[in-house]
Structure P
Amino acid sequence: MVKKPKIGIVQSRGLGDIVIALPIARYYYNEGYDVYWPIVEHFLPNFQQHVPWVHWVPVPYDDPGRYFYDVPVARLKNLGVTELLPLYQHLTGHDFATEKYFQFTKFDQYKYIRAGVPFLNKWRLAECIEWNTAEEDRVYNTVVKSDTPYVVVHLEGSDHYGTYDPAIIPPGWNTVEIKAGITPSIFNWQRVILGAESIIMVDSVMANLVDQMGWGSDRYFIQRSHVGLTPVQGHHWTWI
């Protein structure tokens, strides 16, 4: 039996970056590779069940920041992975930002150019995920309390809390907020999001997920970063 070649993704966080890069990993998986991906261990519950075709490698958080690159690379080498694909566009102590195409692209497009994967694959995220409908139903029944139309909002990014004028929500609608602690995986919010009349989200992992999946049709985006660190959107959003 011929052994599959191994490839290691070097992008241990953030959560949104991992979601953006999942179709890159899927591209290599479809090409016949075994994909190994070290990520910060507290992110694992988001992916282990929903993306079982990746060999997820837990990496502990440490204050010096070795979890970004040094520890993932060491873990991959210990697993016999010699072909590495770093997807960071900037990292202190490394020269990723000197790549000539980084200066002319958005950060998410950079990852795809760096990986040699068509950028349109970013919006093939649905092909990467296995869903848990029972958990989606539990989440829905936990946060959606009535048959009243509702807007789903997600306001908390990794380093930013978004705000919006609630007057944009029609009278009589409920507001359902996506919060931590309700379910271990971001993917289990699918039914809640698909059932919403409108979606309001800060630039974050959930906005990435919605855009890459093409969920909803009435979407509102709260920006937080400069142009180079704001992802390319494949679907229409109203910026607020």
Structure Q
Amino acid sequence: MATEMRKENITPSKAAEYLKANRSNRPVNRKHVERLARAISNGEWLINGESIKWNCSDLIDGQHRLLAVIMANKPIETYVVRGLQDAAFDSLDQGKSRSLGDILARSGVKHYSTVASAVKWLAWLSRENNQTNAELHYFVEKNPAIHDSVQFITEFRDLKFSRGMFSALHFSFSLKDADLANQFMSYVLGGERLTKEMAEYKLRQLLISDAKSSRQYHSSDIVSLVIKTWNYVRLGKPLRCLKLSQGETRQEIS
């Protein structure tokens, strides 16, 4: 059978029919299906040259897109290639997927890798960390203040820390109190005018010690410790000892 390609309208019923021939594909990634379904539902689906692929009788690529069509209950247009050799399956998905940073760079965003990291942390903080790159890109476009937070945080260079993480935290704190957020991060990351009694001093020392330790905190624990310190500062409460108790959950930002 000769290889042929044509554009097709894939309805939910056609997707279900095609999936009956899905006999030798990889395991389904449910989260990936959900991301694709949201993109379809949000009208973000575009023909980009990627195709649903068949050998002589079996579907060998496209199951996630077909499942997403069914989940979204909305048709898409895409290319369908038929007549591929059986060995073609082993060569699929060898290219590098475009990251959010790649998309932001193409849009001319300054500090694009840090902005990408920051918005992913913001998604994690809001417990919505299964968003598509298109959704995260839309968030960047609708929240220009994220660029201000990234610019502010990248000015501090004498301490080892995740600039994306701290940019996300600065952005979140600024929504509560912008002036205090600037002051808090300047104390913690800059280290000037600190006294040992200050909560910011304790956090800075913890970050310095952690950077040198062979058993470092998990990044999510660092986030929890930063938020905990911020809450003490914002509420004007003294922080005698900065640590996470066993089983302690991340506090909401005050």
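Readers should treat all values here as calculations from the given coordinates under stated rules, not as data from a laboratory. Because the structure is predicted, anything quoted here is derived from the model rather than measured. Cβ atoms are built from the backbone, for glycine too; each structure is taken alone.
Observations
- Value 14, calculated as relative contact order in percent (Cα under 8 Å, 6 or more apart), assigned to which of P, Q: Q
- Read-out Rg and Dmax of the Cα atoms in Å, for residues 27-154 alone, computed value 17.3, 57, structure in P, Q: Q
- Answer label among P, Q for the case where Cα extents along the principal axes in Å, calculated from the coordinates, equals 77, 35, 30: Q
- Here helix-only ellipticity at 222 nm (-39500 (n - 2.57) for each DSSP H run of 4 or more, over all residues; to 500) was derived from just one of the structures P, Q, and that gives -15000; the source is Q.
- Entry that produces 4, 14, 17, 18, 20, 18, 7, 1 once P(r) over Cα pairs in 5 Å bins from 0, in percent, for residues 59-106 alone is calculated, selected from P, Q: Q
- Per distance in nm of label points 7 Å out along Cα→Cβ at positions 131 and 163, the highest-valued of structures P, Q: P
- Parent structure of the calculated result 0.95, given that FRET efficiency 1/(1 + (r/R0)^6) of positions 75 and 115 (r between Cβ atoms, R0 = 35 Å, to 0.05) is the read-out and P, Q the choices: P
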